[in-house]
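Any read-out appearing in this document is the output of simple, stated calculations on the displayed coordinates, not a laboratory observation. It should be emphasised that the depicted structure is a prediction, and the values quoted were computed from it without experimental measurement. Cβ atoms are built from the backbone, for glycine too; each structure is taken alone.
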Structure I
Amino acid sequence: MLDKLQIVKQRYDEVSDLIIQPDIISDQKRYVQLNKEYKDLGKVVEKANEYSGLLANIEEAKEIISDGSDAEMVEMAKMEIDEAKNRIPELEDEIKFLLIPKDPEDAKNAVVELRAGTGGDEASIFAGDLYRMYSKYCESKGWKVSIVDYSEGTNGGFKEIQFEVSGEDVYGTLKFEAGVHRVQRVPQTETQGRVHTSAATCMVFPEAEEFDVEINPKDVRIDFFCSSGPGGQSVNTTYSAVRLTHIPTGLVAQCQDQKSQHKNKEKAFRVLRSRLYDLELAKKQAEDAAKRGSMVTSGDRSAKIRTYNYPQGRVTDHRIGLTLYDLQNIVNGDIQKVIDELMLAENTSKLKELGETI
């Protein structure tokens, strides 16, 4: 491990020199990548220094014990060795997880899209519940949520809603939410008290920067229309809403959240870039998951990932067999414990793949 950490330290010193070079600063894409690498390597170097310090303390304590001239110092040295030996295995595990190659997409902001699936009005209400859950979770993380586009359900909730989330390591956290979410409960419209099953799909795209995806303006058809509200009525009489169609792929992105046509167009282009970027990323994720046999982030949008069972107060994540009887808190945004377990499962899978290289 010391050899591996020495290589990391050398790279850290190299990157710290690179990020102050004028030619790197002028290359935005390279500068952003190196800054992220510098930050990630810094976390490893910090743990590596602690690790080296503990090993040095053990050697020093052993010398005091072998000298044996001061009984009190010998006792203290023995305690120091015990403390260091207890901490070292724990620290080695922390370092191993930090040495897992980072997904470069994880640091990006995200575009999240929720769509009502099977279940009619109840599915739309559930999509609205999921939006509220994610909004509260993002708020607790200090992330900013901005709606891009939405279509309201006839009895509440959303037929579909798209929103941007910006903050630190957003995509790396929210990517675990992609897939089909299922709810089992008695709908408000049910007169006989029967439990119904409805579903909503969550899609999470990393928000692509302009330098990630280049879009040829000739490949995009731009349509302007009036923003609409509940029931389809016109919210304003200006053509501020924007719909973009990427002709080669048929992908569509639209935004009607802002009153300004220019701002809506800007947001819609961000979403279109992210969708195009995600097309390639989904293929890569599926290939990587097939290699690892991992279902945690497989890129399969049709996979049923989680069930929210209201009569039992239960939430089950089917990918890792996790069941929590804490539904009320989870639907109110307390999903960190679920995400932590999913991250642990994914990292454990990656560690096995790395084998003895660490």
Structure II
Amino acid sequence: MSLPTRLLPTTVVGSYPQPDWLVDRAMLSKSVPRTRMQAMWRLPLEHLEAAQDDATVVAIRDMERAGIDIVTDGEIRRESYSNRFATALDGVDADNPAIITARTGQQTPVPRVVGNLRRSRPVELRDMEFLRKNTDRAAKITLPGPFTMSQQAKDEHYKDDEALAMAFAEAVNAEAHDLQRAGADVIQLDEPWVRNNPELARRHAVKAINRALEGITVPTVVHLCFGYAAVVPGSTKPAGYSFLAELADSAAEQISIEAAQPRLDLGVLKDLSGKKIMLGVLDLGDPEIESVAIVAERIRNGLKHVPAERLVVAPDCGMKYMPRATAFGKLKAMCDAAAKVRQEISG
């Protein structure tokens, strides 16, 4: 497939709600797991893959019905955006996690890095092959970014932040090449943790991102956000990114930002004039489905700072924590709003 050539193409950040018959959503809502959370799945292992396939088709069809131009597999097979890939690498002990205590006092189990990180097998290859077989639209697949994974693990082997991030980057790069060969039209890295530790990110995050994307020839995206709306309330989200302009030096073609819920000052985009911007125009913290008029105005605000040729329209973040009907309604409003603004531009 080739990417859509029309202005203001629509896409999703990655995840879509998993059905209640597939996952225990009450358990899912408590955290964004770093280690495996097998108890989240409602089906026994012998039926799980087939059930995940069925739910993936549902997600793809919802995106197509809503009008999304660049679809994903909804990340239906994942317990979180990052843990499935990170825990599949050699050198990671996910069965005997370390406990990290946040400043808030919240304790989170994280995988321990106990040896050289190595990707001994593809992790998301079947996901991409399945997506490619089940849609004739442009298809995007997402991977956790190397810096973020390095921040979500306890390093007991490298004892060096940069070495750890670069080892993750090498594994991501090998995976990305397999995904490109399997028909990915776009590959996205999720790097939300660059804003949590911007000082460390300035030292080596872009270097790690560039290593992860080395040799990839399809369009690439780096996604930043302030956290899932279901987990991080909008009232606690900052009005600006502590690490954004630095991504001008990254190899990624596009930068994806959360802008609707935090009411982001889009003036910051001037620092990324060489990049396409995947602009978040759906507030996932709002349980109401936005009107087409509201979303269209958010797109127009983006166009004050980014020409239409460089703007991709998307939700703020992944949608996995939302009710499915709400997620679909928001995507439909977004696609209708993009069509409305597109018509205004073309006259």
Among I, II, structure where mean count of other Cβ atoms within 10 Å over residues 80-87 as derived comes to 22.8: II
semi-axes √(5λ) of the Cα gyration tensor in Å derived as 29, 23, 20 - corresponding label from I, II: II
Label whose coordinates, when mean count of other Cβ atoms within 10 Å over residues 8-15 is calculated, return 25.2 (choices I, II): II
Origin of the derived value -16500 (helix-only ellipticity at 222 nm (-39500 (n - 2.57) for each DSSP H run of 4 or more, over all residues; to 500); candidates I, II): I
When FRET efficiency 1/(1 + (r/R0)^6) of positions 48 and 224 (r between Cβ atoms, R0 = 30 Å, to 0.05) is computed for each of I, II, the largest belongs to: II
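Out of I, II, which structure matches 15 when relative contact order in percent (Cα under 8 Å, 6 or more apart) is calculated? Present the calculation step by step, with values, prior to reporting the outcome.
Working: I: 15; II: 20.
Here the read-out was taken from I.
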